[in-house]
Structure 1
Amino acid sequence: MLREVFDEDAELYDRARPGYPPPLVEALIDRAGLSPESRVLEVGPGTGQLTVPLARLGCRVTAVELGPALAAVARRNLRPFPNARVEVSAFEEWTLPEEPFDLVVSATAFHWVDLEVRVPKATAALAPGGTLALITTEHVAGGNWDQDFFDQVQRCYERWDPATPPGLRLPDEATLTPDTDELDHSEQLDTVQVQRFTQEITYSAPEYLDLLRTFSGHRALDPTALTGLLDSIRDLIDNQYGGSVTKRTLHELITARRRTTGALREPVVHTGGGSDTTP
């Protein structure tokens, strides 16, 4: 399955994948009302990009990771935090403990979980009034990912990956609409809110290629095609962009509360978020 390719090189994943903007983490902590006594379940932690900041707060964190290699690196990163533990399992098959959680969170991973299982099971893991939080990641226009650069890099993809759709355009974040349908239609959730955060990171050519090697679509390419693609992107960055590229990412923090008995459904509220620029 495509979701299993991330486990093929856990050290690369840990090195190349960035963490989440601090304002996003702070908003999550505030939204869920977390304290050192809080119980947190994370679905698909990878190597701990979000897990470590939550564990640093002192929360009792249980992270359920599909990939054993990713889980091993996550455990290493979490060694300073005795209240955090990582279990290896597909979330669909993991047995929920009797004691519920104050927060169930999944960062750029929830879409890999079976559609029929993910929201009902995540909600069942929550205490009444607990928070379900999803963090999404979208590559958007910005940094020096202007249309000229994107057009040029698309030519690299079209040459080496015939499945590349023609005429792709990098979206403007202002045109994107939050997708909250699953949470909106859950009978067990209410108070759905969305906050947005942006992040810009500058990568050298080698750093950027490492990042690309962690993306599932790239890892699924034929090795010859992948090598050709990465070589052409390296040449583009080195020869026309001074050896580095600044990439802009939009993160959405989508939260909902598990309903308590007799609670009324509240309307969806989309709120503005902060921005964080990382050099």
Structure 2
Amino acid sequence: MSRICATFARLASEKRKALIPYVTAGFPFADITPELMHAMVEAGADVIELGVPFSDPMADGPVIQKAGEKALALGVGMVQVLAMVRAFRERDTQTPVVLMGYANPVERYDLVQGPGAFIRDAAAAGVDGVLVVDYPPEECTQFAADLKKAGLDLIFLLAPTSTAKRMQQVAEIASGYVYYVSLKGVTGAGHLDTAAVEQMLPRIREHVKIPVGVGFGIRDAATAQAIGRVADAVVIGTRLIQLIEEQPRERMAAEVGTFLRGIRQALDH
């Protein structure tokens, strides 16, 4: 059983919901990411999504896109992201880490390092799952199988526009959890309609039997709590990036921890 599956199984037995914060690797300083990851765990994070910077992030809104651009300008690529995970694993061997990003950095890594290098090196670094936004399920059966052999989960996005056929395709190949994008559009866009999420999740669960997390639009404890009533996990990204950006370096980890503790308490209430 993967660390992700074990985490969700434990939470289900405790009747608790997963808190999954997202942070862009290398933002706003190339060496701060492991520190922020530890602060998240100490505040109650169950899984961490680590964004891999990319120059053309089609699903990212302006806040996360700007964070990625900053990280790229600091020289952060896949090699550096894997080094951050290794550094995090020096102190934390339990919290699952998911790399979230796009096909180009993954495929370029294999092009430079050799076929199969990404999965080999990600597993060796301590990565637990991969979410590649622009990999449709029908085109990555072998990638999913190779990840599974290495003990890694392949996570997919579903959206309000996803058809029953798409949900079934995802269900056949996904593992770990499925990430439901609660809004049409990019990260951080629009107003979260919790009633619409509540209506959609039963449709997803007709096909998907693994946990379902919800993200894109969760910005505070109230919305997290509302989503936590119907989803298995709550994903928070844009608001965290904004919070980090607003702080001086010496306050970033502490403020992230304070914010996430409020979310954790709301989810557990």
Out of 1, 2, choose the structure whose coordinates give P(r) over Cα pairs in 5 Å bins from 0, in percent, for residues 11-162 alone equal to 2, 9, 19, 23, 22, 16, 8, 2, 0 when calculated.
2
Can you say which of 1, 2 returns -15000 when helix-only ellipticity at 222 nm (-39500 (n - 2.57) for each DSSP H run of 4 or more, over all residues; to 500) is computed?
2
Tell me which structure, out of 1, 2, gives 2.9 once distance in nm of label points 7 Å out along Cα→Cβ at positions 139 and 211 is calculated.
2
Test item: P(r) over Cα pairs in 10 Å bins from 0, in percent calculated as 6, 27, 34, 23, 9, 1, 0, pick one of 1, 2:
1
For which of the structures 1, 2 does the calculation of distance in nm of label points 7 Å out along Cα→Cβ at positions 235 and 259 return 1.7?
2
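Only the coordinates and a few stated rules stand behind these numbers; no lab work does. Since the structure is predicted, the reported quantities are computational estimates derived from the model, not experimental observations. Cβ atoms are built from the backbone, for glycine too; each structure is taken alone.
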